[in-house]
Structures are given as C-alpha cells and as structure tokens.
Structure 1
Amino acid sequence: MAFSWQQYGAPVKPSLDFIGGTRLQLTRDCSDATNCVEPIDITDVRQVLNAQELPGSSIQLLGEEKQTVVVRTRNLDVDQRDALQSALGETIGTIDPNATKNDTVGPVLGKQLLASGLMSLLVAFALIAAYLSLRFKFDYAILAIVALLHDLLVTLGLFSILGLVSGYEADSLFIVALLTIVGFSVNDTVVIYDRIRETLQRTPNRSINDIVDESVNDTLGRSINTTLTTVLTLLSIVIFGGGTLKFFALALITGFLAGAYSSIFIASTLLAWWRSRSEGDDFGDDGVEIDGEPEEPMDSLPSAS
C-alpha cells in the first residue's frame, strides 16, 4: 500500500471513476477471420499512445482470445478520441463499430464519487459502533471496529499488490465490496459476542478467558460453515464471471475470509485481554470476585448430608 501510495497517491490504484479521464474499448471485427489470427499486441497499442502524446495510459486486454483492448487515459475531447481510435484501428486491425465503447468521467465527478464512497464507509462504522454499544457495551463496539479495520486492510493490501503487478484499478464497485465486507464480518463478530454475553450472565464468576474460549468453540462451526458456503458461491463467480464481477467477487472472498479470522482470533481475543486487564483488580486468577476473605473452595465444603 505504501508503494501504491507513492505511485498513484492512493493505497489502491484508482480507476477513472475516482480520478477522471477517458476510457476507450475497441474490439476487432472477427467477421473477417484474417483480422483475428493473433491476439492484440500491447506493445503496438503503447506505441500508438506514445505517438498521440498519451504516455502513462493504462492498457488492458479482455477475453480469452485477447481481441478487445481497453485504454484508460487522461480526458480527451471528441477530436482527440476519434484520432486515437483511428490510429488504433490502423495498427491493430479493423474495429467492430458495434462493440466500441467510450466514456468520460470528469475529475470533479471522480472526487465526488470518492468522497461519497469514503463517507459511506465512515457512516457504516459509526452506525455499527452505535448499535454494538447499545446492544452490548462500548468496549465491545471499539474492539469490533478494530477487527473490521483489519479486514479492510487485508483486502486493500491484496488489491494494492494486484494494482502494482497486474494493473488492477479500483472502481466504485470496489467501495461496494468493502461495505459488503464490513456488514458480513460484523455479523460473525456479533454472534460470538452474543454467546460471550450469554455465558457471562450464566456463569459470572468464571474467568473471562474461559468464557471467551467456550463461546468461540460454541460458535466456531457456524462461523466456518457460513463463510465457506458464501465463499464457494463467490468462487464460481471468480471462475466463470466477467472481468468486473471477477475482481468484485475476489474482494469479497478476501474480506470474508479475513472477517472469519478476525471474528475468531482478533475481536474475541482482544475482548478477553481487555476485560482481564480492566477487571483484574476485582477478580482473582479463577475469576471469583474478592470481597475481602477469599471464598473457600467447593471441594472443602461439607456435604449436604
């Protein structure tokens, strides 16, 4: 993410949705078989872009046969876009006009989309914190937010690597994936927290470490099964879905797996650590409250007979 920030000014390489620019998608006309014998050569496309004084533009080939090229570059007016399309047609072959797509996003709109996406994440965190504070306690909410931040950082880290290695660009759909990850991940955390609270109410004198351990074990099968069935569905989208849905599903898979991990190993463990520290003065090693004289072990008490 640090390397990505140095190059693109963001933890993940941003797409036209956020920075503005022109996207041009061209597909060869394969009605003439000789026109699609070889896949499009990115080097040839790059030479055309350099000749049009568009260095640093993003180039991506689509499809198994790589007969479609997507060019993302700075804002172009109509004449510049037509000139680029004509030059590319002369280089890569005859273009199918029915499959040609082009769109432009202004920098102001891109900044608004980015601000809206970040605001959505902040509002989601605030509402989750408020709900958990009312449903449980404030420390539950804070630790759950820490676990959610872990899930988002893992997802951002993976996609920053994809941006540096394969040229992936995060679009508005990536923000949707992050919001979905937040909602799914906190669900697992709430289930574990609810079991911790029930066990704590039933046996308040037990050690918080034992209570958390038992609660996690009780909900472990449910957490794993829920995540696994969801990931299997998303995996089919990664394998058979299109380019956009493929990365969207991959982001969800990464976040869901990180969420299952954080709910079990981070949120619950931090809660046990925090409670044992904050209540350490009031509880002994076995969790029994000390009000002066230590309680006599149960084994030493006389029997009912």
Structure 2
Amino acid sequence: MTQRQTLSPNIVGSLCALGSTFVFSFNDSIVKYFSDAYALHQIILTRSLFGLFFVMVLIAPFSGGLGIVKTKKLKQHLLRGLFVVTANMTFFLGLAVIPLAEAVAIFFISPLIITAFSVIFLNEQVGPRRWAAVAVGFLGVLIVMRPGAETFQLASLLPAIAAVAYASIHIMTRKIGTTESAATMTFYIQIVFIVVCLLIGLALGDGRYSDQDNASLAFLFRAWAWPEPFDLFLMVLLGLGIAIAGLLISQAYRIGEPGFVASFEYVAIPISILIGYFVFDEIPNPVALVGVALILGSGLYAIARERKAAER
C-alpha cells in the first residue's frame, strides 16, 4: 500500500494565485466596460452584495458555517478591508482613463513595495540585489507613466496608489493569516466594501457633482442608475468572481510562501495586454512595453531573491 501523495502548500498556493488572477482580470475588464455608464461605488456595492451572498451560500458551508464571522482580530480585518477598498477604487478609477495593460503593469509594482514594506513592518533583511530590483521596477513605472511628456496623465498615479494599498493588504495577510481562515478574511472584505460604498452612495449617488470633464472623476461622481438586464447579469458575475477570487488569493498567501506565490500573479500582465487589444482596441505603446518589461523582470527577480532568502 502506498501513501497518498498530497500537493505541497506552495503548489496549492500557486494554483490559487493563478485562479484568482484569471478571475480578477475578468473582473477588471467588466468594470472598465462599465466605466462610462455607471458610478464606480454603485458597481462595487452591487458586486459586493452578490459577493457576500455567494460567500455565505457557496463558501461558508464548507468553511465552518457562520463560524467564519467569529474573529478575535476584528480591527485588523477592518483595516485590511479598507486597504482592499482603496486598492480597488483607485485602480478602477485609473481604468476609466488609461489602457488596461498599462494600469495593470503600474499596479504590479506592488511586489516591490512589499519588499520595502517587509523591511519596515516585518523587520526582514533585504540585500542590495533586491533593492536594485526595486529601483529597476520603479524605473519601469516611470517609463510607463512618462511624467513630463505630453502623454502623461495624472490618472496613471491611481494604479500606483492601488499598488501601495495592495502591498499593505498582503502585509496584513501575513500578520493575521496564521490564525484567520481565508473564508473569514473574504467575508470581512465584503462587509467593508458594502459599508464604504453605501456611505459614498448616500453622499454622492444623486449625481450632484457628476458634471466632470475628467473620466475618472465622472466615474466616481456619476449618479446611480438602474442597470440594464444584461449589465445586471454581469454585476452578478462580478459578485461571484470577487467571492471566489478573494477566497483564492487569501488562501494563496495564507498557506504558500509569499515569494513563491506572488510570481504567478504576473500572469495578469499578458492577460491584460490581450484583453486590452481584443476587447477595448488598445494597442500597446512601444515605449510603455519597455517599462512593462522592466516591471515584470524586476518583480520576478525580487520574488526569486525573496525565495532564496527564505530558504536560507
């Protein structure tokens, strides 16, 4: 009789990260599609209401039932949720203006920010090679954003802000992931989304500030509107997607080595280039592609160095 072979935590974590990346990419494209028709906070609120429903119906029964609500780290969950809301809102506002691939590339400076944050908040040691990777990655972001050029847009700063918030999410995940389940973290993320978007909707949902020339501001201040049947169907898919992707990415970083898992999220960059080209007719700028390559290369190198440091 042979012992049953099981997948290692890193393999399971990488599969979870890949699955979440595909779902998040699908979500991003739908939100970009909605960016000229609905208010961002309405989209996210609708998505989160359906997301919470799917968490409680599809995930909770297999993760302890109502026990996923119980936690001794409520403040940490709420803070992590606020980081998630910030990352989502700023990234999606950027999508209303800049090409999908460029927004995703700028956003993926986040693993390099995680490297810096790990020194500040987790007292980890980072060598000169990893700092060099961080510098190259930021150079890539500057090339994609092209500050000082006529093509520079302030909206390109929004995915960078999202990257900082996303890095903060994973620092929080490292801190609470040893005691909190992925289902519990997913549940509280949806709760924070719902509360924040309800508050924004009550303040801005009447469209009193909707007369904006900037596409990002128009996306934020637009009045709420009842969605068309097909659009409502897409919002239901967004809710299902965010429930599944939130669970997968929380599980990925909870059980796998962050340095190993993070590399699989970079699949989002080629996916975003393909979606941008075939769905939104966005042709990648050759100069921006150089920056994308630097971000991709430096991020993967930093992740590889982190793995070696963890092994040592």
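A short reminder: the numbers here are calculations on the coordinates, not readings from a lab. Here the structure is a predicted model, which means the values were calculated and not measured.
Tell me which structure, out of 1, 2, gives -24000 once helix-only ellipticity at 222 nm (-39500 (n - 2.57) for each DSSP H run of 4 or more, over all residues; to 500) is calculated. Only structure 2 yields this read-out. Have a look at 1, 2 and say which one yields 20 for relative contact order in percent (Cα under 8 Å, 6 or more apart), as calculated. Label of the originating structure: 1. Determine which structure produced the value -0.35, -0.45 for log10 I(q)/I(0) by the Debye sum over Cα atoms at q = 0.08, 0.09 Å⁻¹, calculated from the coordinates; the candidates are 1, 2. Going label by label, the one that fits is 2.
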